[in-house]
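Have a look at these structures, which come just after this line.
Computed from the coordinates by the stated procedures, all read-outs in this text should not be read as laboratory data. Just so it is clear, the model here is predicted, and its values are computed rather than measured. Cβ atoms are built from the backbone, for glycine too; each structure is taken alone.
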Structure I
Amino acid sequence: MIENLINSAVIDTNDEGLRRYTHDRLKVFAKFTAEDCATCGLLAPGFRKVADDQAYQGILFVRLNSDENPVAKLMMAQREAPFFVSYCQGRLLECETCDTPAAMVAQLDRLRAFKSHTA
């Protein structure tokens with residue numbers, strides 16, 4: 001299975017699903033995690049909370065486990081977990097390691113404010 005809905009607003013997906021979503025949806029906010037990442041677990045409730053927030057309703061929230069996805073694993077080898085990637089119209093806008101909820105929300109707010117060519 002390509003994806004699993006882990007709550008009403010966050011999709012647990014794989015590399016293939018991420019490619020599809022970033023091209024099919026205007027804005028995507030992806031969280032890359034690892035099983036052995038304590039900070040990933042600490043940020044999980046905040047990630048689900050902002051995904052449910054109406055202020056971000058135009059953004060699709062996805063989560064990838066690097067242990068299960070080759071492309072995510074390659075990206076994780078270059079960065080510390082957790083890291084978040086903002087996409088707009090299939091284009092990567094920002095890729096940051098975030099270790100606090102405030103840093104995650106700041107990146108998300110930049111994605112929300114970004115003006116696409118079709119908006």
Structure II
Amino acid sequence: MGKKERIYLYITLLLAAILITKSLFLDEVKDLSGDEWKVKQFVERAVDEKYSGFLKDKGMVKYRVVDIKKIETEGTSTIEYYDPEQKDFVKDNIQGKYQAKVRGYFLHIIPYKEFKVATNNEQ
């Protein structure tokens with residue numbers, strides 16, 4: 001193997017390590033407030049129910065919430081989220097309308113799909 005091929009190999013390995021670190025540890029949204037945590041739980045459940053298929057059933061595809069934004073402060077949104085204290089899903093009203101960005105990962109590290117999920121706002 002020549003010097004040029006060795007450099008390309010090192011660069012490829014470095015970029016693969018960066019991609020793996022980013023996908024596994026940095027992409028998923030963290031440090032959430034109370035309502036944002038509820039929205040994350042709601043979006044994860046909605047994505048689980050809506051998106052299925054061979055690859056997801058075999059565990060080759062993973063969806064992660066990468067961003068949550070409050071897009072409206074008016075009105076309330078009704079969501080259903082998992083409450084660990086009651087160990088069951090609970091319906092609740094939160095103030096405003098939220099939008100979450102969800103990214104799909106093939107083999108848990110290769111991003112291949114991105115879409116947004118919003119809560120319904122009731123005036």
Structure III
Amino acid sequence: MSSMDFYNSLRKSGEEGIRNKHRGKYRAILGYGKCSIFVGANEVLKSLQEVLATGKIDNVIIETTGCIGLCSKEPLLDIYTPDGKRFTYEFVTADKARAIIVSHAILNEEMDEWLIKM
């Protein structure tokens with residue numbers, strides 16, 4: 001097997017593993033750049049982790065990402081549904097984060113009043 005064949009095989013295996021990990025789950029992706037941390041992203045992340053643990057919610061994966069580029073709207077939280085729809089929430093607080101997760105993961109509803117307005 002050539003090194004290129006090995007690389008392609010390894011990449012395919014890795015991509016398949018990621019797809020399987022996310023299959024049937026919501027993804028909560030928190031903007032976690034310097035500006036978001038400054039305005040409360042640490043508290044939001046902690047809140048997300050707590051609501052999943054205390055609510056025994058197992059259909060959500062929490063991820064963080066770097067700068068999103070909308071500092072004036074931070075903290076930002078993206079929710080991806082299992083079917084790929086994206087909802088972006090602005091000015092997320094710890095309390096809002098808990099409500100957003102419960103609303104999506106349990107009630108299968110978005111929180112219209114907190115969606116980003118551009």
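Per-structure values
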| item | result |
| --- | --- |
| Ranking I, II, III by mean count of other Cβ atoms within 10 Å over residues 36-43, the structure that comes out highest | II |
| Read-out P(r) over Cα pairs in 5 Å bins from 0, in percent, computed value 2, 11, 20, 20, 17, 11, 7, 5, 4, 2, 0, structure in I, II, III | III |
| Distance in nm of label points 7 Å out along Cα→Cβ at positions 60 and 84 - highest-scoring structure of I, II, III | II |
